[in-house]
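Once you scroll down, you'll see the structures, which are given as structure tokens.
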Structure I
Amino acid sequence: IEGHTDAVGPDVDNLSLSDRRAESVAIALTQQFNVPAENLSTQGYGEQYLKVPTEGPEQANRRVTVRRITPLLAGGQAPPQ
């Protein structure tokens, strides 16, 4: 589960926010959908991977991406994004 932010604000704050954003999705998946916590991994990327390249506020950059990495662990390839 990857958390992202837009480019507004200090880098350290955006990194912290993106971590919390990813963690909140992980909590929702475990509590509301009974996904085992040990099957989830979270990572915040801050403003590192902007979906819309802008320094201003952009809602599309404030997002969470959920990836299925099981095929990667088994030696397969990631599906195209």
Structure II
Amino acid sequence: MLLEFRTDRRGYTMWLERDLFGAFVLHRRWYGLYNRRGGTKRQVFDDEQRALAEVERLARVRERHGYRLLSVAVGCQYARRSGSPP
């Protein structure tokens, strides 16, 4: 699962994957669109439901901070939210 958010100046991407040990790893990346500032963070979860709950919580926080959800990718499927730029 991959979610991509943007404002007019910043970007934020998070994706959830399963590692070789069976744990769920949530990767987060934030960056400036016009500068080189940014960072990354990884969180490891033993339970898929807790990992998905954290993804939902972070998505709400991003939207509260003015980010727009640009795209969502689940598995091999890719969906773009209507009204977002290509």
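Derivation of every value follows stated rules applied to the coordinates shown; laboratory data play no part. Here the structure is a predicted model, which is why all the values come from computation and not from measurement. Cβ atoms are built from the backbone, for glycine too; each structure is taken alone.
If Rg and Dmax of the Cα atoms in Å is calculated from each of I, II, which structure is the one that comes out at 13.3, 39? Structure II accounts for this read-out. Calculated for structures I, II, mean count of other Cβ atoms within 10 Å over residues 10-17 is largest in II. Of the structures labelled I, II, which one yields 41 when relative contact order in percent (Cα under 8 Å, 6 or more apart) is computed from its coordinates? Derived from I, not from the others.
Out of I, II, choose the structure whose coordinates give helix-only ellipticity at 222 nm (-39500 (n - 2.57) for each DSSP H run of 4 or more, over all residues; to 500) equal to -10500 when calculated.
Label of the originating structure: I.
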